[in-house]
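Listed next: structures, encoded as structure tokens.
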Structure 1
Amino acid sequence: MYITEIQINDFRNLERVRYVPARGVNILLGNNAQGKTNFLEAIYVLATGSSFRSALDKDLIRLGQDRFFIQAAYLYLNKKHTISLQYTQGKRKRLTIDNKKYALNQERLAAVLFTPDDLYLIKGPPQKRRAFLDNLLRNISPEHRTFLENYEQLLNRRNALLKGDLPDPGMLRALDHVFSLTAAQITLARLNLLKILDELTQRFYNRLGGNEDLQLKYALTFNLPGGKVNLDSIREIVVQAMQEKYIKEKQRKTTLIGPHRDDINFYLDQKNARIFASQGQQRNIAVALKLAEVEVFKKIRGAYPILLLDEILAELDIDRRTTMLDFLMNSSFQTFMTSVDGSLFNNINGKMVWLEQGRLSE
């Protein structure tokens, strides 16, 4: 998958931008606050429907305007597509693929984003790691998107019941019948995904110069038995764990069992990387994890996504930077990366453009 042309109108500080990117590496240069990250954000919004900056849609519109428009032509498995997204203030976003109203499908533009915040995935809070898994699953499986939406609704209803002074046991049992199934569906999907990520992340960690044995392990709020697990066995264990925690849940008025409390642990040579790894090692794991995310797309969807890198090279030491650039130059996927320092790209085979006050020049 790669973009052949993109048009951005009235998005953030980008008034009228049209760009024909290289199939390989595209480097967006410019000083701070000129629109480089906004350009990446526009691609991300087009691919996912929402901003990675947690902004309201109306905040994405250029000052003085009432709408933004983003459109891209792209190839997916050698087939040409056009995707467009328009948002007018006070109205719903309108997304079309090949001039048809969007429906969940596997031909939508896909993007993996890597920002400096992701370098703290390892030592950051558990919700960042849960979000990493779920965002990846949403993009490779529309079914998982539905599971997560259902789970959030069920969790809110269950917590509301627990917050009552006298929770209705009958209502809770009826709700838990559906809740346990949805919890098991999400848990099984995450476990299967982590098996793939475990192998790929180790490979990329070694490629980036790491010599340690790296392992990814899923940390559950309940104990799974040894051997092969399936949806039914996980659901049974969820039900049992909820029954055991029921009194404590009534006391604390919240749900203590389920994927909303799970986590991922990273181990280097059998030691928890969150506690024992150096900051440099933690960053290398995070880089390897994001590269593994790109590879998972290819493995499951049959094509690479677009890779978006926001000021990442400045965060890496010179050896990792050289290794990363060499890897990107020899990869089969399309990359868009931002930087304030053009000297980082001496002798690099990539297309460089400048952004200044929201205007692009080659």
Structure 2
Amino acid sequence: MFAVKRALKLNNNEANLMARHAGFRRVVFNFGLSLRTQMYSEGKFTDSKVINEVKKVLTNYVKKKPEFGWMNQLSSRVYQNALIDLKDAFSRYRSGKAGHPRFASRRDGQSFTVDSSSGKVLLSAGNTIKIPTLGTFRLYEALECGYVSQTFTISKEGSRWFVSFCVDAERLPVQQSQASVGIDVGIKYAATLSNQQVFDAPKPLKQAKTKLATLQRQASKQVKGSQNQGKTYNKIGRLHARIACIRLDFLHKLTTYLAKKFKRILIEDLNIKGMMANHKLAGAISDLGFYEFKRQLDYKCKMYGAALVLVDKWFPSSKTCSNCGNKKDMPLSVRTFDCPACGRYLDRDLNASLNILNWEPSA
């Protein structure tokens, strides 16, 4: 199973329709969460029973009141799925996988889910998509082939709306042309491969971050709550979305290239949470998306038939000579590895990637 995501090309009326549905989802989710929280003292009621009763109240009472007549103008599948989301949130909370469900806020993002109550639907190839209960909308990027799916999630990122859906199918494994590679992810370069290939963060990402800093300084100097500050914050929001898109595009292209080219990929199982605690590294780590890189590489290796090997996080790949095995201290400011034992001299990231490639698990 894999997901397909496309940007929707909406006019003002269509964008307003999406925003109203996102608000509908938020109202229903918060309504159900409020009632469930109030009934904690009644221990005999389970989460499922309360949420099912909330659904009945919404359908038979709330939606019939004049002040909530607007709900009848929107897709009923939105509130059905909002309550399913609430039920899942409580299930994760009860199992210890997540914290207690929180009230949804517009600041947390706008999204909602709809589905086809009559089963899976066929989506035709082309630059339009028919979303169940919502209608047909244009796409910026066409669907290259037909798909079959039932559930669709619409979300807003910056000023653009996206639709995503799952496809119950598997991609065919590919025949990788090279055997193994060690990869060192770092601060100076996004990834350094043991075959001496180097991947740097894309220039548009660096340019966008520079512009973001300028806009944030501008907003801090404007009158709090003024229209001009609001306009600046809108620009900042759109730029944040652009930065996220550039980063994801770079990571998707890099991880797809690696999974299709190498049969066996070795990377360090980095202690990302601990590294983020270092304020000197946190910015660079979040910029390059270390966790997302590992996550994408994990599922893409399975998708394309490659093997992913996680090297021990405490393995001193940067401190060890890839030629003779001699170890020495390597502060981050030192960018080359100069071995005093054998005289080997090379870039520290390349040295680390060679060590990662040759790593063997301890017995």
Structure 3
Amino acid sequence: MTGGRLLVAAGEASGDRLLAELVAELRARRPDVEVRGVVGALGRAAGVSPIADADALTVIGFKGVPAALPAIGRTMRRVVRCLDAWRPDLLLTVDSPDAMLMLCRAARRRGVPAIHWVSPQVWAWRPGRVRRVATAVDALLCLFPMEPPLYASLGVRAVLVGHPVVDRVRPTGRVVGAGPLVALLPGSRRREIAAHWPVLVDVAARLRARVPGVRFVVPVASSVDPSALGGLDDAARVGSVQDVSAADVAVVCSGTATLELAVLGVPMVLVYQASTIDWAIGKRLALVRSVGLPNLVAGESIVPEHVQDLDAERITDDAVRLLGVDGDVQRAALRGVVARLGGPGAVGRAADEVERWLPGGRREP
């Protein structure tokens, strides 16, 4: 029995990272598995033979769709040609569901089973996608506990593998010193930084006037141009969210960083400024009032949210409250959020499911 042939496709940096972690786990179990696909730098480093770059399947916001369509089309045609010529045992797609589910349908039409990892946020907006997802895949790997029940009556195998953030995040305590420490996280994408950083600089100035001895720390990912984060030169600069584990409070852009902070036990205030067109469309399609993942996982509002038309004074008010007893209350609530994320071992559980569909795997429920 061979290790099998696995065709993969990842969208965005987050999908490439998930895929790289899974391929590393799978190769440890099946050293002779062959893996080809659409990947970024991390996927290539994990040993995936690239047929296209994951950046081609990355689209930010509704406004970015038209410009991305040619590259998406070229990449999808390469995947289809690989399906026909290489005949893999399984297609695994990660993130970017609109493009990936089309690939899954193409694979299943050719008799190749398809798994998608990271359920679209059907519980938050566009609920009609539930049926389209269910008919596109043989199995769906879910990050959040509210997702599998949505597919229970639709005949698709929806498996809760949990969120890898629980394994990835470990406190480093690299920033030490006297005085309250506030982490500022404007996001990692250029558009997010442009929208949020000026507001966070304003918040920092207001905190200086109200909180004696306050200090600031800013995670700067390798993909971020440090010059885009000017105006706060005395803030400590660190390499990742893990390095802000000593922070007393964070002001953070909505996204996975909010879950990373939850694992670290750092109280937070969430901010998010969308483009005008994304906000207008999103408001019409949204099913939930919250945008923050900790609030959505908890099923209640535990993290203050400031969305659109950001007011620095109101954000500062919430940050100051969290430097007091409100911070202890939120920390306790965040522990409950982390408990619902599935515990350590998410990538291993995802690899278990992938192995079921490779040669010699056991596909019974």
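Taking distance in nm of label points 7 Å out along Cα→Cβ at positions 51 and 347 as the criterion, the highest value among 1, 2, 3 goes to 2. Here distance in nm of label points 7 Å out along Cα→Cβ at positions 155 and 291 is compared for structures 1, 2, 3. The highest value is that of 3. Work out which structure the value 1.21 belongs to, where Cα Rg over 2.2 N^0.38 Å was derived from one of 1, 2, 3. Answer for the origin of the read-out: 2.
Read-outs throughout are calculated quantities, based only on the coordinates presented, and are distinct from any laboratory measurement. Treat the numbers as computed from the prediction; the structure is a model and nothing was measured. Cβ atoms are built from the backbone, for glycine too; each structure is taken alone.
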